[in-house]
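These are the structures in question, set out in turn.
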Structure I
């Protein structure tokens, strides 16, 4: 009788573990020696994990995530993570050490393993946006066995070449503007001082219609950001995937905005053509720049869902 009761109890336990569980929470596990904020949203915890790696560095996608995940949530368990020195993680605790690509790549690995254990799944879908690809490709290179697939959105591929292209485009665009021409003429690539990147981003954002970038407050804020992040961005400037990552061991899908000049669409297309992968595809977004998830959120999501059929 006792054996029968124990067997029934074990069956019930297994049955309960297999049930769909609704989750809407922010967890703060210790990742890389500090507390880091991880948001999990799903109406069914058995749906595959889709972990977003936000751009920046130092930015968070968490606050506005519903606007570009409302379709995806029907297929995935949506996970947003505020990286060290960003968003809710920064509010919990500043990084005690200077952030770097290597350090934050290891953070990403820990986050993935935390999610695998928490949600009882073997693999995850991983999506990197802009800077997030510095971390995403760290996982693609070192731990492809943990990925169902990787989504490279407006990715960092050969950033030194991309920044050079951007500088040429901006100089030509602002050739009749004496202030812009003078500041852009002072930019050195590779960057030697924080003002190099500041002037490049200032006039890129101005070209995109953000007129507040000419204010003293914007410059002050940008240079404050640089104190934390310029070392990591200078590491990104050395990334050259066509030379260092010619083959990947997981499916990979590139999402590029036709009008993106911050991470060169042409460079990404060329890399897509040469990289070897079990499965790969490239999706061009005709009406997008560097923020596909904001510019074309429905198409962005539907194309991610479409890859599940591959």
Structure II
């Protein structure tokens, strides 16, 4: 057998992990992050989605924020859990291609479970067609909360998409590639490198543990990440929350809508949801890497105890 299920895929490398174990740790960390940060993710989408009223006109960012808060007050549990199902399913459909390419290139280049720029670039491009349908379904579930007060059923979304040969599921793929690239470079590559530096230069002198240094690294990386990705996230929301049965919104049209928003409300129009986006990024990065490190340590200890790698 070759490829994903070849013997080499399960062989423990010099780093102390096999490719299978590294992949499992990444997926486990992603599941943990997905469940814990879903309320913040849901709230951020609503803040960005309500940038436009039901009449199609842009509204003041303060009003959009108030409307998002109103949805959560009316149905806190439903709003907090909205989209969590597709997101958890997406850990498989989205993360296996992304992490598979990321770690595959990384192990091929000899860097193990610590990917670099080349691996991040390959992962962001090659995984986008697999990731986009899940993100589309996730956003469609929340798209009509204000009108109906409930999440839109997944089967209804799929039926509407099937009527158009499932093409609507790929709306927003282009901005997603940019978003995914920034996420991989800053979140999967930059944060671990920065955390290692903080741990070496500061943490050891002050007695800071991995969790604290990870939180510091996430807090440093997150504002940069959100400034880069927030406009791209706006484009995704505009393109993916329009009616599936209606006319799709192109990237150019979405850019024009953000430009009109900016002309009327300045930088607040471009960076709607940025504040909560930074909070989300800090929480998400910290939870993901903590979950990943926990599982990696467990696998490494298992390998040492069973003689698969030198202690």
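FYI, it's all coordinate maths here, none of it is from the lab. The structure displayed is predicted, hence computed values, not measured ones. Cβ atoms are built from the backbone, for glycine too; each structure is taken alone.
Set I, II, criterion distance in nm of label points 7 Å out along Cα→Cβ at positions 30 and 254: the highest-scoring structure is I.
Quick one: relative contact order in percent (Cα under 8 Å, 6 or more apart) came out at 25 when computed from one of I, II, so which one is it? For relative contact order in percent (Cα under 8 Å, 6 or more apart), the value 25 is produced by structure II.
Looking just at distance in nm of label points 7 Å out along Cα→Cβ at positions 22 and 222, which of the labels I, II belongs to the structure with the highest value? The structure with the largest value is I. Out of I, II, which structure matches 0.90 when FRET efficiency 1/(1 + (r/R0)^6) of positions 38 and 190 (r between Cβ atoms, R0 = 35 Å, to 0.05) is calculated? Comparing all candidates, it corresponds to II.
One of I, II was used to compute helix-only ellipticity at 222 nm (-39500 (n - 2.57) for each DSSP H run of 4 or more, over all residues; to 500), and the answer was -13500. Which one was it?
Structure I accounts for this read-out.
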